[in-house]
1. Between P, Q, which one scores greatest on FRET efficiency 1/(1 + (r/R0)^6) of positions 79 and 183 (r between Cβ atoms, R0 = 30 Å, to 0.05)?
2. When mean count of other Cβ atoms within 10 Å over residues 87-94 is computed for each of P, Q, which one produces 13.6?
3. One of P, Q was used to compute mean count of other Cβ atoms within 10 Å over residues 111-118, and the answer was 18.9. Which one was it?
4. Could you tell me which structure in P, Q was used to calculate relative contact order in percent (Cα under 8 Å, 6 or more apart) as 31?
5. Rank structures P, Q by Kirkwood radius over Cα pairs in Å and report only the one at the top, that is, the highest.
6. Tell me which of P, Q gives -10500 when you compute helix-only ellipticity at 222 nm (-39500 (n - 2.57) for each DSSP H run of 4 or more, over all residues; to 500).
Structure P
Amino acid sequence: MEMESLRQLETICIEVPKVYDFCFQAERRENICTPLCDFRPPLGATIKCTIKNAACNEVSRSEPNASGRSNVTFAVVVTYKLEVLNAEGEVVETFRNLTFSFTKTVVLCAPEGTFTNCEIVNAACGPCLILGNQICCTFDLCIVIQSVAIVKILIPSFGFCTPALCEQVSPEGPFVCPPTLFPPQCPPVANG
């Protein structure tokens, strides 16, 4: 039976992005400091830090070695906002559009003809402390990196995909259509 279904397969050529390497790294950056300039925070002030954007892009790549591995360097740029809160939790000063950047080099299977995707999939800021005339924070980033190339591959096919009927969105209560008109039917009793 299985051989019969395998013989009915058609072999097709498709163009797809092939992932050559796929990895992640947790990156911690401590002591990212912002000068307070002339602002003097009130006694008991706390800091709220919000990451507005975090992005990374490839900036350089070494020649691949014999196995296709390269040192790939990415520039990471983080934009954030700091709010100084007084002891009652009210915002007394805001520092907007602050940025810091750094480079990150990883070893990837990235032979000639591949391109990279770098994405910051999660980011957190804090704790932040007022140290002298500056605010210093710690940032945690989860970076996902892949090397990809568009390739043509030969695969077995069962035919074209056909769509299924979309699931309808149910109206939210209390409206129910149709309402429950009768109690549910009991399931049949199995005979021994």
Structure Q
Amino acid sequence: MIHHVVAKGINEDVIILLHGTGGNENDLLTLSNYIAKDATKIGIRGRILESGMPRYFKRLSPGVFDIENLIEETHWLKQTIDTLLDQYELKNKHLHVLGYSNGANIASSLNFYYPELFKTSLLFHPMMPFETFDYPSLKHQNIFIAAGKNDPIVPHEQTIELATIYQKYGAHVDVFWSYSGHQITQASILEAHQFFQKINPST
């Protein structure tokens, strides 16, 4: 069973919502309305459980990912997105992604494996998904990264490394730093909204 929620919008944009550890498909609906109120939203729950908490892939310890499972779940998530786009007749829309923490991490994995899938990626507190990867051209991607200077989970170096990888392979990247920890702030939501409107001015 695919645990998901769909909130139909009124324009050509569809935003895939990917929650953080312990979240669910509804977590980012309200937040995403502040960023792109007229877009269709699809929230998808991760199918991995860690101590009863939904995630998108397994980890061996905090900050150490099970890479084999990450790859497997990345392809499952791509198939799930395709299935839901077909089910709700959204196949020809403009596709974007909004991910937080664990959801932002698998969003980057999707970007690397399927570089033309998303037009815009809004990544809140992401980490590097892979230590090494045969990166494709990412020139079709527009990446917003929200990071916290006091984030106890994501080291500054990882944020900078991730942004550098996206830029190196051609993506348009904006990084917004707040003085927060690992939580999503009002300031980062506003910056994400402005970035999304800049990339998608008709929305």
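Each reported figure results from applying straightforward, stated rules to the coordinates on display, with no laboratory input. Quick caveat, the model's predicted, so the values are computed rather than measured. Cβ atoms are built from the backbone, for glycine too; each structure is taken alone.
1. Numbers: P: 0.00; Q: 0.45.
When FRET efficiency 1/(1 + (r/R0)^6) of positions 79 and 183 (r between Cβ atoms, R0 = 30 Å, to 0.05) is calculated for P, Q, structure Q comes out on top.
2. On the way: P: 10.8; Q: 13.6.
Of the structures listed, the value fits Q.
3. On the way: P: 15.5; Q: 18.9.
Here the read-out was taken from Q.
4. On the way: P: 31; Q: 19.
Only one of P, Q returns 31 for relative contact order in percent (Cα under 8 Å, 6 or more apart), namely P.
5. Working: P: 22.9; Q: 16.6.
Result for Kirkwood radius over Cα pairs in Å over P, Q: largest is P.
6. On the way: P: -500; Q: -10500.
It traces back to Q.
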